1. Tell me which of I, II gives -12500 when you compute helix-only ellipticity at 222 nm (-39500 (n - 2.57) for each DSSP H run of 4 or more, over all residues; to 500).
2. Any idea which of I, II comes out highest on Cα Rg over 2.2 N^0.38 Å?
3. Taking distance in nm of label points 7 Å out along Cα→Cβ at positions 196 and 212 from the coordinates of each of I, II, which one would give 2.8?
4. Supply the structure label, taken from I, II, corresponding to relative contact order in percent (Cα under 8 Å, 6 or more apart) with the calculated value 25.
5. Could you figure out which one of I, II the value 0.45 for FRET efficiency 1/(1 + (r/R0)^6) of positions 164 and 236 (r between Cβ atoms, R0 = 35 Å, to 0.05) was computed from?
6. Looking at mean count of other Cβ atoms within 10 Å over residues 52-59, point out which structure of I, II has the largest value.
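Bear in mind that the values in this text are calculations on the coordinates, not laboratory data. Since the structure is predicted, the reported quantities are computational estimates derived from the model, not experimental observations. Cβ atoms are built from the backbone, for glycine too; each structure is taken alone.
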Structure I
Amino acid sequence: MVTAELIALARAGDGEAFGRLVDPYRRELQVHCYRMLGSVQDAEDALQETLVAAWKGLGGFEGRASIRTWLYRVATNRCLNMLRSASGRPRMDYPPPDLDPPAPTRLGEVVWLEPYPDVLLHELADAVPGPEARYEAGEAISLAFVTVLQLLPPRQRTVLVLRDVLGLRAREVADILESSEESVTSALKRARATLRDRLPPSGQEPPPPLNSPVEQRLVDRLTRAWETSDVDGVVALLTDDVWLTMPPGPLEYQGRDLAARFLSTVAFRQHRRLRLIATRANGQPAFGMYLRDPRTGLAHANGLLVLTLAGARISAITHFDNSVLPRFGLPRTLPD
């Protein structure tokens, strides 16, 4: 059934027709909201608000743009509203009283960030971006890219995602934001400058192909070293300028020496024994991390690690707390 017929039926109150109209875009709209908000839960909430608003507002759809572009307009405005209401989100109190970590390289600026499960990306339709897109889909969902997006003011973030990720034209973005093309171009220029300053340098080696032998060897070596608390073994896999971060905790560490000190005094302190369960997040290798308890025979959840790879080495390790584990199908405890 052509879109015009579905729209007519949906306007008449046919919920099945509305579902057929919007279902092809659900996952890509959720990914869009995730890029905007940095949180899977917030993205799901924004998507639901988008679908409700689209159902109620379908009578106002004039057909000047495609239904897909119209849905992106609705989703973008819902995300901007959520960003305004979340602007006062407090920082995490870190470190906890029982830890004495080394002094960090810097304090992170991102107050809120969650990883995106790869299993959801597998459900993403192969939507071709517009002609002016500057980033491939894999790069635009990477943890480094999404992290930098969260540093941008909401308007700049919106313009960059719509223009450089989705590839919409300046006129289309101006129409979505009810602004001028000049304003869109100015915001995009500032956003691109921030990305150039904060993303890994262009000379850095790209990650190995997904599930390639190089990636698998690196994952296997990291798993063995981590599970045996082998600090030297982990550090040998890192780039010289590696970053260790733990959003929303503010402490960030750069370099192999600081990474070694952090692993020794925090991750592997008091001869702790850890177990890793492989998964994937943001198109990158990831692990559920579990702390072994010899007294109970159980391993208790200790967060999620996401690796950023550069060639055959690890250029960043990002640790998230236990709250993200259910989205990856990972339990709070495992039999050891």
Structure II
Amino acid sequence: MCTAVSVSLGTHFFGRNLDLEYTLGEKVIITPQKYPFRFRSNKEFSGHYAMIGMGIIQNETPLYYEATNEKGLSVAALSFPEAKYCKEKLGTDNIASFEFIPWLLCQCESVDECKLLLLHTNITDEAFSEEYPPSPLHWLISDRKSSITVECDGEEMKVWENKADVLTNCPELPFQLFNLSNYMYLSENPPENRLSADLQLNTYSKGMGALGLPGDMSSMSRFVRAFFVKEKLTDVGDCPENVMQFFHLLETVAMPKGTVKTEDGKDEYTVYSCCCDTNKLIYYFRTYSDSSIKAVDMSREARSGNSLSSFDVTVGEFLKLN
């Protein structure tokens, strides 16, 4: 389970919590413009947009969990157990699910360009290897102005407008958006007594305008909670402070160990949280075992090379608030 969010706070941020019961040695990965991307469809890009994000490297291939390219376009993959990928289709670009993020980020500058590319893209269930079979996923795709979500049902690839700029897991996005209607009464302000004109009812605590905000760890509840907090965040002007604001948002939907058990009794927890400033191309992150926020800057030099750069999650400059 995971939560991804796109939000503007002085600048534009895109980030997520990765919630799993294991780690695979994730690293921050920079893929420069001249690194050759070879796709299973036999297409190859030796010149493309550079990108930065978290993932693993296998056989010299970056397998991104989420990433942002140098134009500010961002894509995050989240668990979606309902996903069913299609078989290969003639007349389309057949792209395996594990290469969908670089497929978009190599070529597109914006959500609108993604929509055009997706008209002739088909996501398949081809495995990366025996060790890494295809995972059921859906994706949040965002630029600085808008977001879409891509989901597959075995017959077609659905591209949904996502005006909430939030994604969690099942059920599919239209139901998640419809469910927000149940919480339109939520407010950051003190509540009014609308129950009875005859009774003196007291606002005995701050925050009572949000009574009923779901607090459990389910995907639908996290969707509502992340959207509520995103909508109420205050732009504090200073960029480092706004980075902190974004991480505080992610904290509201984070999973401490022990709060969610898998079917085989393992703890599912927030392995890491991340936030990319899509204007400055600085990737911020912190892990479950280290709550300090670190940063990796995708500098101009890093963008223009031809070999991958990777950074262990224990490495990076600390976020400075002063």
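1. The structure behind it is I.
2. Max of Cα Rg over 2.2 N^0.38 Å: I.
3. Attributed to the structure labelled I.
4. Going label by label, the one that fits is II.
5. I
6. Evaluating mean count of other Cβ atoms within 10 Å over residues 52-59 on every structure, the highest lands on II.
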